[in-house]
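What follows is calculated from the coordinates using simple rules that are stated; it is not laboratory data. Here the structure is a predicted model, which means the values were calculated and not measured. Cβ atoms are built from the backbone, for glycine too; each structure is taken alone.
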Structure 1
Amino acid sequence: MRKTRYAAVAFAAAAALTLSACGGDSGDEAGSGATGDGEKITVGIKFDQPGLGFKDGNDYTGFDVDVAKYVANELGYSEDQIEWKETPSAQRENVLENGEVDMIFATYSITDARKERVAFAGPYFVAGQDLLVNADNTDITGPEDLNGKNLCSVTGSTSAQKVKDTLASDVNLLEQGGYANCVTAMQGGQIDAVTTDDIILAGLASTDANAGKFKVVGNPFSEEKYGVGISKDSTQCEAINTAIRKMVEDGSWAEAIKTNTEGADYQFDESVNPPEPEACA
């Protein structure tokens, strides 16, 4: 069903682009007054997640980065008016509450607990916990195949513990400081699978060093709605949601997914993607 929707989205892309060209003042109405006069917008991203938010010298790449650029442009900010700020997971609520960033695009799952401190626009993607295995692995097709296997995730991660507690009681868990370390361990034959959100795994598998070596199993067993973090007093939620819808309609969203996961054997879950942004509170 989602494939049918995608065909319609792709077919409508040219029309949507034409409409955007005719109605280009919508971003000015939605924005925060940026008129190309040097005003900046500060956007929080991850700096260490290939395919999502990654800093290489002065270059910032990834799906989160591409969505952030698109949304910022719709709000009236050109790319050179964006100031990127690293926002590790543990700091996201703090930097929003302190006014250090205007928006956060950093695999930021929308949860009720987080809504007590910050607000969200979106979601712009629905991820699912999945498994990364060697490209030639045919033994592991889902978490039910992990008993007796060696599984890797990041120290303190809830992803690996979820597998161990609820899906595979006899899995051997190896914890590392980062997911890249897990991939290295799998290359060395120490582990059989890596677990976290599917698009994070796809980003790891799509790097030049890893392209063609690994695959995402494609059997997600959770839902994580990636939202745009904003402060409680932000007035930009509706404008951000409008930008996300436009990005989907004109084909830019699907293209950003494709560009940032090339080299990985990955297909996002079409039953929940692309998502419809939720109503702003």
Structure 2
Amino acid sequence: MTLVNAVPQRQGAVGPRAAGLPDGCLALAELAGHVLGRPVHHVRQTRSLSEVDAGVANRAVLTGANRAAQLAALEAPGGPVLTIGGDCGVELVPIGVARFRYGPGLGVAWFDAHADLNTASTSPSGAFHGMVLRSLFGEGDPEFAADPALEPGHAVLAGTRVFDPEERAAVSRGLVVESFDALAGVDKLYVHVDLDVLDPGEFPGLNCPEPAGWTIERLVAELDALAAFDVVGAGITECVGTSREVEVLEPVLAAVGRLLVSGKPG
């Protein structure tokens, strides 16, 4: 039975719309509860900010109370977990917990306009949401690096169209792949959806909109194509939309819900 966690963190993002992430998270989580017919568990996150430390904005908040609350919420889930963020940094904990529970065969489908493969030393912004996938491979800042880490090649980028130079280098050395056909050795899958994979014309409530994105119909089709995988968790992040604006995302939530209830046994 799917557990829905609302994690209204905003400190992993910096920028003009980041302050809207908590309210966007709550609006999307309310819709998710309605679409999936599940109660929503609200994971308390502070809205306080802290200084840039060792190249990471809001490090003290991210590694303190916010992380502890997420870990506590995942101590004993009764089934697959849908995490509604907040910024992409909220994915560090649930994917890290999934890697611990399911072993080295865990893979990640990363639907995102951005690769999120920077480190503190290469990030142009210092925002952790642009470092989280790299951290899940156990690289970068040791205070964020996952242990155990994802196996190289066990994450696939989908809909990604913005790369910094270091991120492109990480792809070139095989840390991630850019096609599901290249995703080998994976027996469990976590599905991450940063809503900026969508075109801004499809959904205006994006924290970091990028042109030339997907339609909602395309995203739903791509999610439905993952039905052959055993999907053990999912996350949807980076929403700054209002309760009215998020209504167009109902098909996306339904598609994610189908994946979480139809995973292969075993």
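Name the one structure among 1, 2 that Cα Rg over 2.2 N^0.38 Å of 1.02 was derived from. For Cα Rg over 2.2 N^0.38 Å, the value 1.02 is produced by structure 1. Given that distance in nm of label points 7 Å out along Cα→Cβ at positions 39 and 191, derived from a single structure, equals 2.5, which label among 1, 2 identifies that structure? Only one of 1, 2 returns 2.5 for distance in nm of label points 7 Å out along Cα→Cβ at positions 39 and 191, namely 2. Here distance in nm of label points 7 Å out along Cα→Cβ at positions 151 and 255 was calculated and came to 3.9; which of the structures 1, 2 was it taken from? Going through each structure in turn, the value belongs to 1.
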